[in-house]
Structure 1
Amino acid sequence: MRRNASAPGAPGDNPYQTIASGFPGHIGCDIRYFQEVDSTQRIAAALAQEGAAEGTVVIAESQSAGRGRLGRSWHSPAGVNLYATAILRPRIAVSDVPQLGLAAGVALAEALETVAPGLVGLKWPNDVWLAGRKGGGILAEALTDANSGLIAVLIGIGVNLNLPASEIPFELRDKATSVLATTGVRVDRVGFAEHLFRRLELRYRAAETGGFRAVRELYQRYFALNGRRVSVLEGDATTQGIVRGVDADGALILETTLGRLRILSGDVTLEGVYD
């Protein structure tokens, strides 16, 4: 029998147990389900340190301290969305971990396309848009040992599925959305998770062996920043320019007054978009 974990007060059954594949090493082989956690990333990190198998996924109904990039909080109400973290153990350099985050973005975009066709876009490096507003995000984190060796990669995914427009925080209503708010249609969260994990398995394996270039063409199909004027914050420096694509290593290509630059990391903003 596959293990079913839940926090105090959680339902006795794991609704996602029906989609746990049971195939060791495949994403979703073991699904650990919780009613509420502080962060699925923290739970997954602890499980990874304890030796949890590659492909183990932590899912929570709600998070009290959900995290996005740069330490930002992620609004995580109960019972309406999908909050998950997958434990991966790739044979890659720590410096290549961000490329897995981009590959995960492709998988999330593909899964969302099945429930919100024609409305999905990718904002480099980690956001997924629905009709131009933020509907989901990816957090790729490296877990390393004392010698900076890679123990695991944690791919955190938060996606707004059945969050009513009225429950989006007031300060985010012109920047964030959900599938329900955008399309008027409720999503089967378990079915969506199953499809997402299948796509993530495919895109992860491709990127593990071939890097971002293996999924670049797919990424470009959803890339929403081409030709857009943006500002990129890297540390204390801000660079402005027009986006000219993403290269084979996953770097953002920015056309500036000083010429074309490769941006390897940073926080991208443009007027009227969730930042």
Structure 2
Amino acid sequence: MRVELNVPESVREPRMWVKHQPVLAMALRTGSIEIGLRRSEMRRFTYDTGEMSLIPRHLEKWFRNEDLHGLCIAMSDAALTAASAGTSGEVELRKVDNLVDARLGALVESINAERIAGFPSGRLFLDSVEQALAVALVNGYAVRHRCVQTHRGGLGCARVRRIKEFVDAKMEDELTLCEMAQSVELSTAHFSRMFRKSTGESPHHFVLRHRVERAKEMLRAAEARVLDVAVACGFKTQQHFARVFRRMCGVSPTEYRQEFLEH
């Protein structure tokens, strides 16, 4: 669990906010914040004191904070997994704005009081509160566990994890359906059918999505050329990479990098 204090900023230009863990944020006093997928499409949200926002993992949004004081708590995968009875895979939480929940609010306020005091109770106190937060979030706001469907006739969680590791390791190579099936010791036909049943997407789309996610990580570094990113992520040409990236992200790789690096 990471605890961060967010305060109003003097800079009026929006900045990119990237969070890869689920975040629970509470307004410490009434205020508003502008958030949007793009700088040109930002929406203002107003929060009263004590109101919260539950933000799912892998958030990439523009924000501008002019008058909102808030406490942000990034939840660890370990705590969420433990709270979901040890189910393997990421726990997916719903996005909720202007959340009012007495139990969650009391736990966040105890963390804020500990922060103001300088964290005198140590790591054990924070770990205990995080576990209580995780239980409340999983019980009240979990969408599903990412591997729930795999126990209903699809691939098991272990096999899905092995496929993801295989795709990550072979990111630069031209993957084949046969190779993916062999990585989990299944026939090609059975693998294709079970994979879609488990994940809700085809193996091809799964690989493209992971390649684009890797590309986004690389594009956030100014020194990597777009062509080098395309090659490193398994795209044969820069044109194909740009076409797939725009289809999935709504902007070109260059536009994505410029928006991220400029702010």
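Bear in mind these aren't lab numbers, they're just calculated from the coordinates by the rules spelled out. The structure displayed is predicted, hence computed values, not measured ones. Cβ atoms are built from the backbone, for glycine too; each structure is taken alone.
When distance in nm of label points 7 Å out along Cα→Cβ at positions 140 and 220 is computed across structures 1, 2, the figure 3.0 traces back to 2.
I have -7000 for helix-only ellipticity at 222 nm (-39500 (n - 2.57) for each DSSP H run of 4 or more, over all residues; to 500), calculated from one of the structures 1, 2. Which structure is it? Of the options listed, only 1 reproduces it.
Computing mean count of other Cβ atoms within 10 Å over residues 28-35 for each of 1, 2, which one ends up highest? Looking at the calculated values, the largest one is 1.
Of structures 1, 2, the largest value of distance in nm of label points 7 Å out along Cα→Cβ at positions 60 and 236 belongs to 1.
One of 1, 2 was used to compute mean count of other Cβ atoms within 10 Å over residues 196-203, and the answer was 22.4. Which one was it? So the calculation was done on 1.
From which structure (1, 2) was mean count of other Cβ atoms within 10 Å over residues 108-115 calculated, if the value obtained is 22.0? Show your work: numbers first, answer last.
On the way: 1: 22.0; 2: 16.4.
Only structure 1 yields this read-out.
Once FRET efficiency 1/(1 + (r/R0)^6) of positions 20 and 172 (r between Cβ atoms, R0 = 35 Å, to 0.05) is computed for every structure in 1, 2, the highest value turns out to be that of 2. Largest in Rg/Rh (Cα atoms, Kirkwood Rh) among the labelled structures 1, 2 is structure 2.
Taking mean count of other Cβ atoms within 10 Å over residues 100-107 as the criterion, the highest value among 1, 2 goes to 1.
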